[in-house]
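Laboratory data are not the source of any read-out in this text; all were calculated from the coordinates shown. Just so it is clear, the model here is predicted, and its values are computed rather than measured. Cβ atoms are built from the backbone, for glycine too; each structure is taken alone.
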Structure I
Amino acid sequence: MKVFLCRLISYLLVFSLAGMSFTTQAALIGTHEVVQQASAQSDRERVRDLVARADVQQALQAYGVSPQTAQERVDALTDMEVQEMAGKLGTLPAGASGTGETILLALLLVVVIYIILQYVYK
């Protein structure tokens with residue numbers, strides 16, 4: 001009886017394994033695709049970090065958007081949209097308007113030109 005059950009189970013296993021398809025695919029992945037996926041993930045993390053900041057969350061709540069909803073919206077963005085948003089984040093000024101530095105640089109340039117002209121036409 002035991003031998004019969006063992007053979008029956010063995011035959012059933014052999015036939016079930018023979019009926020399964022064991023197809024696999026292997027393909028080369030280009031460097032461009034790997035870099036693109038990595039940069040998309042990096043950009044998405046950058047936007048998530050921005051939305052997670054306290055000051056941004058306060059501004060979002062002032063507009064009536066909850067922080068959780070903002071995170072869900074960031075997760076729902078396509079890779080192209082995230083890349084565009086992260087690109088805009090990279091070009092924005094980092095908190096200062098820059099007019100003070102521009103005026104100071106212009107004054108310094110005028111002083112340097114004045115000194116050079118005094119030296120040349122002396």
Structure II
Amino acid sequence: MPAQRIVTGAHYGVRDWLAQRITAVVLLLYIALLLGWLLTVPAVTFDSWAGLFATGWMKVATMVAMLALVYHTWVGMRDIYMDYLKPTGLRLFAQAATIVVLIGYGFWTVLILWRV
């Protein structure tokens with residue numbers, strides 16, 4: 001009779017590996033969008049830059065990219081903390097601080113985008 005394999009733990013593995021790849025593709029597409037705009041606009045001025053970010057589609061694209069960046073960062077930092085911060089209290093503090101900072105960046109992005 002084969003031995004029973006008992007799997008325990010958080011089961012992050014494949015899901016987070018895939019999430020990192022998907023968020024990286026989203027960020028790559030956003031960078032390509034910005035580069036495409038930069039290469040096609042005759043002159044980059046404050047008005048042209050502000051005009052780009054005043055459009056609804058660019059606000060949505062930027063928010064999607066920011067959410068992808070926040071999630072990508074969270075997965076990466078959480079893995080680093082789990083691998084290298086062995087004291088539980090220190091690891092929990094670092095994770096909580098990272099969550100607070102990333103949420104703050106997300107709200108800051110909303111404030112900036114919808115202020116234009």
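Brief remarks follow.
- Computed -0.50, -0.80, -0.85 for log10 I(q)/I(0) by the Debye sum over Cα atoms at q = 0.14, 0.20, 0.21 Å⁻¹, for residues 19-82 alone - originating structure among I, II: II
- For 42 (percent of Cα pairs over 25 Å apart, calculated) the corresponding structure among I, II: II
- Test item: relative contact order in percent (Cα under 8 Å, 6 or more apart) calculated as 32, pick one of I, II: II
- Value -25500, calculated as helix-only ellipticity at 222 nm (-39500 (n - 2.57) for each DSSP H run of 4 or more, over all residues; to 500), assigned to which of I, II: I
- Distance in nm of label points 7 Å out along Cα→Cβ at positions 67 and 107 from the coordinates reads 4.2; which among I, II: I
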